[in-house]
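Following are the structures in question.
Any read-out appearing in this document is the output of simple, stated calculations on the displayed coordinates, not a laboratory observation. Keep in mind it's a predicted model, so treat the numbers as computed, not measured. Cβ atoms are built from the backbone, for glycine too; each structure is taken alone.
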Structure P
Amino acid sequence: MENEQKAGEKFSPVNKGHFFDLEPPERVAAFYAKLARGWEAEYKEYRRLWDELPKTRKLTDYPLLVDLETVSRCNLKCPMCPTVTDEFVEKRVLPFKKGQLNYNIIKKVIAEVAGKIYSLRLSWIGEPTLHPRLVDAVRLAKESGIKEVSFLTNGYRLHLDYFIKLAEAGVDLITISIDGMGETYNQIRKPLKFEETLKKLQDISNYKKANGLEKPLIKIQGVWPAIRENPEGFYNTFAPIVDLIAFNPLIDYLHNDSDIVYEDNFACPQHYQRVVIGSNGRAAMCSSDDFMDIDIGDITTQTIHEIWHGEKFRQVREAHQRHDGFKSLKPCKNCFYPRKAAADEEAVINGRTVKIENYINRAQIVGK
């Protein structure tokens, strides 16, 4: 990995969140070239700042990215996801109008950050397509000049007619969670069926080709244990119809691990890159604070700028500047970012060898 450090330096992890791709270099390069099309210079600066700011600990006037959770609830029951827990439902869904962000708040945030941030992600933990005005939010963000608008979805609602509405609204990137194929997918992603999801992606691909569309880019990602049995088959099934195929080692969202091994002198990059707003309007300290245990602000009474420069966020950054200070924060102790990983597996895909990294002392079994 790119996590090497000189003696005495604070550790700063690769900013991919331990997501890896199954792709050859030319497909990866093509994906990012398409994503940057039309704003190449700004995109280059965006990615430079994304890498450099955590190292220099400099704070820009606004974050580079805002994660705006349009919906916290989900219509699936995937066994490795926090949304299946009673704690998540009680904390993040039931008290807040079924976990749905008020559209007036969405408009407020977009009005403030337009022209000041590079990227807006209209999702976090829940399923964004459950929001009745997701298409409107995409359109407003793009019309307001935000360069990159994206979201992550389970694909449940991504039928062609809905995709066309999103495409016409201007969404740049849609990431779809695809955990395995066939019965493996069916068991993890109940009540979705693999063949139906595959058909949706084929329809989307055909529509894009017929209309000469480069965007929306389609990326799929899944947990490694669901792909392990046949990674080459997984890749060859989806490569002709999507733009990028990624995976991650199984992340312990359920917090069941006991012997976590941490990186030395870890300092999180996220606090210099992004602000995360939950569907309840509260600001989370990072994208890994699934249960919102650390309160750093509230967008219903504050601005993004006030939250970003606020005292509570400053204290979080300060904790990460101390040796092992991150361990004083509950979400950080359970997070995947500081965890050590080892390249302990290999996969062969069409003659290419892909290194597979897994978290040390983390069983790669879905739901365990």
Structure Q
Amino acid sequence: MKILIDENMPYAEALFGQLGEVIAKPGRDLTADDLVGIDALMIRSVTRVNRALLSKANQLTFVGTATAGMDHVDQALLSERGITFTAAPGCNKVGVAEYVLSALMVLGQQQGFTFTNRVVGIVGAGQVGSYLAGCLDALGIKYLLCDPIKASQGDQRPFHSLDTLIEQCDVLTIHTPLTKEGEHKTHHLMNKERLARLKPGAILINAARGPIVSNDDLKHALNTQALTAVLDVFEHEPEVDMSLLPLLAFATPHIAGYGLEGKARGTTMIFNSFCESIDNPLRADPSSLLPTAPFPALTLSRQWENPDLMALCQMVYDIRRDDSEFRREMAEPCLHRTTFDRLRKNYRDRREYSAITVAGQASFGVESLAKLGFTVEEQA
């Protein structure tokens, strides 16, 4: 059995090597010739699975993407050809939520406000949006949800229209899939007209898919109105509009969900699905793949306060580090698409909040820390 994997998929070579011959190649550069004689294909979001790529796939029976998003895969084509497909929904939800929290904490510090009297609008209440909502609950931050598809499917949570979020929310954070057709298509969801209606001083965060926000319209908005924007994704990535970059509060190369735990979850989810599809009893546990966390255990001696929480969260992930590196590297006179992919490929082993163990009495607020994802040991 021959299994072709994206060379940047952590743990994939060791896991899939138990099942057959593994061939690792750059995911963005895969061609139809690469799929000749391949039985299974394991990819990330940089690989577009379409008719052209599969034109010479004479043995392919399985495609797995170690990502939550699936807009890069022609699922109808796979179904037509009888090829099994699996994804990794929710694998990166923790990392993306922690990315958003870091952005909000740092912006609050820089702009001199707290979020206890601000309203966050979450556009998309799937795995990531729902997890982020739980984090905001733990912090006592008010939020409004917008997800017309979930609402139409009978989800009983209180949903609001996008217009309502635009009118009422101080922060708008995008967590939808990218869709180009249908009543609720998300391509250019945030266009010139909607961007212009955001509240003065609003914060816009896109850590979903680049084309959900029109980058040209965003550039116009940032030049003409009081708006703060944070982008982890770009409309034409790996190409980046270098005239947009200086206007952004924070910019990063599509790494919001790049926590090591999330990567391990994504790889093991498609590995386990593949094993199941071929009736192989092997299964992988993502926690068994992770290295020892590089953080000491902490003990609370009193009720935590906002500065304590920010320091704790930033110990794990500080968006400023990635923003600084991205801007520095993109300033070099080279091919920006190469830089974008290199930064993703060589991204450090970033951990999630769960990598820190915090001990303390219940009265010190450890329950809230647990809801945020920290590993908590409650003391008597």
Query raised in the report: Thinking only about mean count of other Cβ atoms within 10 Å over residues 40-47, which of P, Q has the largest value?
Result: Q
Query raised in the report: In terms of mean count of other Cβ atoms within 10 Å over residues 96-103, which of structures P, Q is highest?
Result: Q
Report summary line: Ranked by FRET efficiency 1/(1 + (r/R0)^6) of positions 152 and 320 (r between Cβ atoms, R0 = 25 Å, to 0.05), the structure on top of P, Q with the greatest value is P
Query - Ranking P, Q by FRET efficiency 1/(1 + (r/R0)^6) of positions 80 and 104 (r between Cβ atoms, R0 = 35 Å, to 0.05), the structure that comes out highest - result: P
Query raised in the report: Just checking, which of P, Q has the largest value of distance in nm of label points 7 Å out along Cα→Cβ at positions 184 and 240?
Result: Q
Query raised in the report: Comparing Cα Rg over 2.2 N^0.38 Å across structures P, Q, which is largest?
Result: Q
Query raised in the report: To which of P, Q does the computed value 22 (relative contact order in percent (Cα under 8 Å, 6 or more apart)) belong?
Result: P
Query raised in the report: If you work out distance in nm of label points 7 Å out along Cα→Cβ at positions 192 and 352 for P, Q, which one comes out largest?
Result: Q
Query raised in the report: Ranked by mean count of other Cβ atoms within 10 Å over residues 120-127, which of P, Q sits at the highest value?
Result: P
